Every structure is written in C-alpha cells, then in structure tokens.
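Structures given as structure tokens follow.
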Structure I
Amino acid sequence: MTVLRLYAGIFLIVLLVYTGIVIVNHGANLVPIFFGDMAKMAWPGQFNLDFMGFLVLSALWVGWRHEYSLTGWVLTPLALFGGMLFLCIYILIVSARVNGDLKALLIGEGRAAT
C-alpha cells in the first residue's frame, strides 16, 4: 500500500505541474483537440480513444465501488472527467480511510466486510 500511495502522491504532483505548464502555454481548451485528434483517425486519436476507455472504466469502478449510492453517482462523473487527477486524490483518501486494506480499497468497505 505504501508504494501505491507514494506513486499516487508523486504522480499527482507531476501531473499538476505539467498540466499547469500546458494550460499556461496552450490554454485550457482540451476538448476540441482531444476529439479532433480522434476524428483524424491517426495515432494520437487512437491513444485518446484508448485513454477514454480507461476514463470510462475508472468511472464505472468508482460508481460500482460505492454501490451506485448517491456518493457513487457524485463521484462517477468526477472520475470520468477528472482522470488521474481525481484518481490519485481518491486513492490517497480512500486508502487512508480503509487503513491500507487493499480488499476494502478495491471493492468497498461494505463488500469487504462480508
């Protein structure tokens, strides 16, 4: 669990710095670039499509982990649109809440208790 937390913390810092630099240099208008690359049917678009699959999978996992409760429904779009920025923060918070219990982290406290 320590390695996972360390990775999430370090990656969060790297991602925040990198994102800040990109926004300063290119603006925050990612959506047309992201989907525009996909529309061109080239490698950058293939990467974006693959990445979008990971975003959807992450969002579905977060919602499922919370058993699609109100919390799950609130966190699902945050996972979808927040990407690794959301997931790093989420894993750091949840791993602390479950005291490093990997089973509870992955499947939720309710399911892990049974």
Structure II
Amino acid sequence: MKNGGDFFLEVYALVRLIPKGKVTTYGAIAEALGSKKSSRMVGWAMNASHGLADVPAHRVVNRKGLLTGKMHFADQNEMQRRLEAEGIQVVDDQVQNFKVHFWNPHELI
C-alpha cells in the first residue's frame, strides 16, 4: 500500500462486500487486507466513509459487536436502525447473536 488513501479505498472495497444481515469488525478487515495497519486505521477509514452512499459503514462494529462508530452517523440511532432493517437485533448498542451475524472477510481469500 502506497499511502493512507489507497488503504482507505481497499477498506471501502472490502466493506462493500459485506452481505446484508451480516457485520464484520475493524480488526477482521485489517487482517484480511494483510496489512500492517491496525484496526484503528480501519476505523479512521470508516469514519471518513460516511459521505459515501455505497459504503455500508453500519455493518462494521468492534470485536465485541459494539456500535462504536455510531457517533459518525448524522443521527446516533441510524446505525442501529440500518442493522435492524437487515434483521440484526441490537440491544444497548451491541449486536445480539454476534457470532451468527459475523462475516469473516478472510473467507474471500
């Protein structure tokens, strides 16, 4: 990867592959990209993605299924609403049945 911009584009390309009704984590994305970048770098990319209508940022959560990125949406409840519209139950900002809904991007490799 040449720079952060290229990394962000790689993150967005991968996030676009997350199926409806599934979530993945910042760390799983970083690992799948085989980068030495951290999950924090993926978080920065996701925070910058909210103006991109074709990047389903609501499907990226932390390793415990928490909606840690919700404050980057125009409405803090938007992330939960989008997930629930896809059949994912969220209680107290946490995806329920996380293991069932988890999508491993490494499976693409």
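No value in this document is a laboratory result; all are computed from the given coordinates. Because the structure is predicted, anything quoted here is derived from the model rather than measured. Cβ atoms are built from the backbone, for glycine too; each structure is taken alone.
Summary table
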| read-out | value |
| --- | --- |
| Structure responsible for -10000, with helix-only ellipticity at 222 nm (-39500 (n - 2.57) for each DSSP H run of 4 or more, over all residues; to 500) calculated and labels I, II on offer | II |
| Structures I, II, by distance in nm of label points 7 Å out along Cα→Cβ at positions 33 and 73: label with the highest value | I |
| Source structure (of I, II) for Cα extents along the principal axes in Å, computed value 39, 29, 20 | II |
| Origin of the value 1.8, where distance in nm of label points 7 Å out along Cα→Cβ at positions 9 and 65 was derived from one of I, II | I |
| Origin of the value 3.1, where distance in nm of label points 7 Å out along Cα→Cβ at positions 17 and 89 was derived from one of I, II | II |
| Per relative contact order in percent (Cα under 8 Å, 6 or more apart), the highest-valued of structures I, II | II |
| Source structure (of I, II) for distance in nm of label points 7 Å out along Cα→Cβ at positions 25 and 41, computed value 1.9 | II |
